[in-house]
1. With distance in nm of label points 7 Å out along Cα→Cβ at positions 101 and 133 coming out at 2.8, pick the structure among I, II it was computed from.
2. Identify the structure, out of I, II, from whose coordinates log10 I(q)/I(0) by the Debye sum over Cα atoms at q = 0.12, 0.13, 0.18 Å⁻¹, for residues 53-140 alone was calculated to give -0.44, -0.50, -0.76.
3. If we compute relative contact order in percent (Cα under 8 Å, 6 or more apart) for structures I, II, which one ends up with the highest value?
4. Of the structures labelled I, II, which one yields 2.6 when distance in nm of label points 7 Å out along Cα→Cβ at positions 149 and 173 is computed from its coordinates?
5. Out of I, II, which one gives -26000 for helix-only ellipticity at 222 nm (-39500 (n - 2.57) for each DSSP H run of 4 or more, over all residues; to 500) as computed from the coordinates?
6. Taking 123 as the value of volume of the Cα convex hull per residue in Å³ derived from one of the structures shown (I, II), identify that structure.
7. Could you tell me which structure in I, II was used to calculate semi-axes √(5λ) of the Cα gyration tensor in Å, for residues 85-124 alone as 21, 10, 5?
Structure I
Amino acid sequence: MNEVQLIRQQLALERQHVGAVANACAALAGGTATEGLGQFRRACVDYLACVLAWFEERDQRLAELLSAGSPAAQPHRQAIEEALARGGRSRETLARLEAACAASAAPSGPARQQAWREFGEHFNSAWSARRDAIDALLAINSRVSDWRTLGGIDADSILEERRRYALVQAQAPPEVALGAAATPI
């Protein structure tokens, strides 16, 4: 496996994990808080805040690569710029997560459940569709230097993502299935 494949594999794993965590958090967060569920929510929110921020930073680095005139991005520059301009940025998703967390402070009820439902719907529609478009356009780029810059992935970030995901898994109630643990690269 070459370096680009390793970077893309880690990005795909992060995307898979962030999806599982976002959906589990949104599905359970409208319920009554118990101590165990509260710990699970905190682990989910901490994970999502970290990894969604990484995706936002990657989008910023991609925009910088376009501005710098990366030769590999030029044939699809306009399409990449359009994908980056779409709604569903990680920053927007983080704002919806923050709103859902704020609603969780209120007594259980429809407003609380609605905030988490809106977060989940936004994540699964706008955020995921935007990521799909960006990922498809980047799939043609095989320049290692671009992927290194874009991914911002190193051993520390891989270990940090795995640590945070393992914490979410450890706190998950029995009725939540997040998927398999990360496999070593």
Structure II
Amino acid sequence: MFDPTKRYDFLGMAVLFEGSLVAIAALLGRWCSIEPLERFEWSWSAFGQGVAATVPMFVLFLVGYRWPVGGLRRIKQLLAETLGPSLAVCRWYDLLLLAGVAGIGEEVLFRGVLQPWLGMLWSNVLFGLAHSVSPLYALLAAGMGAYLGWLLEATGDILAPIVCHALYDFLAFLVVARDHRAAVEVQSGEPGA
């Protein structure tokens, strides 16, 4: 039976889901005559641009996560309740793997296939809907998708949004996991519990 608070159950399911997006992108791309990785070319420049583009997104995440107001308070609570226990049982390298697979899978589908097929607006409406744990979260995700779509257009290489997305997810996962572990320690009264 699947238990999201067991490390290998969570990782297996999450990697399978996120990884399946590559297969969906390949099938959809074939149907639409779009090569999902047409705009991929390994370069240190695109890699560096992806890393640099992560900074403003992660700063906004930290500000909203540390000082949540309005709907951001509900998003933080949802992250803590739904992802916190699963992320907290993972090692840092598990989170890096998960973030990498999510960055690749989501970007190949949304930026590699849907953006050339549907355009920037509709691909990011779908990106927001795919992340609709709350209306505000869907709106924020659509905005993040637009930023990643702009990054693809600005760099001409899908590597930049893949790196940006994966690094952002990794850093956000670390924050949520750390906060969940700290909350468990406070509840149990024991450090390292």
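Values in this text are rule-based calculations from the coordinates and carry no lab data. All values derive from a computational prediction rather than experimental measurement. Cβ atoms are built from the backbone, for glycine too; each structure is taken alone.
1. Values: I: 2.8; II: 1.8.
Here the read-out was taken from I.
2. Values: I: -0.44, -0.50, -0.76; II: -0.46, -0.54, -1.04.
Of the structures listed, the value fits I.
3. Numbers: I: 39; II: 33.
With respect to relative contact order in percent (Cα under 8 Å, 6 or more apart), the highest-scoring structure among I, II is I.
4. Working: I: 4.6; II: 2.6.
The read-out was computed on structure II.
5. Working: I: -24000; II: -26000.
Computed on structure II.
6. Working: I: 105; II: 123.
Comparing all candidates, it corresponds to II.
7. Working: I: 21, 10, 5; II: 29, 10, 5.
Considering all the candidates, the number was obtained from I.
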